[in-house]
Structure 1
Amino acid sequence: MKPDDAGVFRLYGGCLCFPSHWDLREKLGLPMADIHAPVPGLNETLGTQIDGFLRRIKPGVSWERANWGLSRTAELNLHPSRKLPRLDAGVALDEVWFRIEEQSLVALPESGGILFGIRLVIVPMRDIKADETARQGMIRALRTMPEPMARYKGIAPARERLIELMEVN
């Protein structure tokens, strides 16, 4: 990502090995607000602040965050062209994987750009269920997640089934 002449950060290039149901080519050249448009509520709450935040990252510092989702496969590459199975109301516990994206933003000193890296951690949902704290946290997240976010994450069709699977011993 790099600011254009108006100071708006745009995605100019990248290498995406293991996407979570999106295609890098569709995002190339877009400003951050357009890239984030599908994420419910993000632009409304943080959209105007994102470019300013990116401008303030200093070289030599890694700003990190985590994002999570659920998938119906342990595959790393969930590119939409692969048409892998998605979550639905008939999913079994052994078909669900907790997918954590450990994300890092690093300012590049010479270009003024930002490198955005993602490291994936994939955990069987059975392991989440086996840990009481994680199990309760997952149930709470599934119950309280706003419907637009559940649809965005692909969880909505399976939400009730997932809660049931996590509650049953």
Structure 2
Amino acid sequence: MSAAASPALLCGFDCVARADARILILGSMPGQASLQQSQYYAHPRNSFWYIMGELFAAGPELEYAQRLRVLMEQRIALWDVVHRCQRKGSLDADIEQQSVEANDFLTLFSRCPDIQQVFFNGQTAATLFRRKVLAGLPPTLSLHYHTLPSTSPAHAGLSREQKLQQWRFIKQGL
């Protein structure tokens, strides 16, 4: 009998933010393509950069570093809820819940005190934030939370255009 392979221990990326950020976009944990390329939303079928291109001129035609600069100039921060976890593959459903270690949001919110809006890229990010982060935040922190449809290609229930229509809401936060 052979033992099943253990899920890999994965570490996410640093937060991309300037101190004057007003909006935080949170994913759950980077997928394999993103981890391999050390870039947020690197899978070619992920709609994130297409949507950012339509909303903020930070589309996939730009170099990755330039896309990040454009978002930061728009006062948008980008991060994930999960700092470290075990997961087989790329799907959020495969994250081993007991292995989840959340990112340090207390430090982020003290470093970026103007963040008022938090937009979750999908339901998993919102659920993980509620379970692993929310209770540890000070009650004086006044944030507004919004869950948007996941830009992942695994979330095929909506077309890219339908996702874009719902993501337009983010511009109201600026």
Structure 3
Amino acid sequence: MKTSIKIDKKHLRWPSPAEMEDDSGLGGNLSYYRVGKLPWREIEEIMRWEEELVNELDAAEDPNDVMDDDERDIEFAEMLGGLDPGVTGAVLCLAAVGCVPFASCNGGVFGDTHHETHPLVVFFCKAAHVDPLIDAAKAAGIGLESEEGHVMAYAGDIRLIMKFAHAIVERKGRFGHP
């Protein structure tokens, strides 16, 4: 998948408080809920767990067997907060640096059917976020494009989205978060 970085700072917008309320349908996502800002230590723990899960899914003959295990299903729900494996870390990192993620999908990379055909995270950000986000996107090798006032981070490989999350953690100070 060919990716590019195209963000027009002048056309970014910030959602109103009413738009950001749970179940508001922010950005057309009828399943939207506001992701809170977690402590970095907790985010990094979730990212390690997510990486282990993605490795397990990659190695599985049938990833659905891993995901359909009742005991593991509870663990998935708790650790991923209803988000897809592979994009959770990026969503949490974006929220932690002050962005408002409102849609994400792993593109069905583990064999199941999803709304999108490739991994992505869509979010609102402020102009001050753009330069460190571009730097993180370049370090991870993902695309970053703005449209309709929001930004989409995307890649053809779920591991690049996970690499983007790590790149944000490495640059958190540039977002004003030690």
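No lab work stands behind these numbers, since they all come straight from the coordinates. These numbers were taken from a predicted model, which means no experiment stands behind them. Cβ atoms are built from the backbone, for glycine too; each structure is taken alone.
A few points about this structure:
- Among 1, 2, 3, structure where distance in nm of label points 7 Å out along Cα→Cβ at positions 110 and 158 as derived comes to 3.5: 2
- Structures 1, 2, 3 were shown, and mean count of other Cβ atoms within 10 Å over residues 46-53 at 22.9 was computed from 2.
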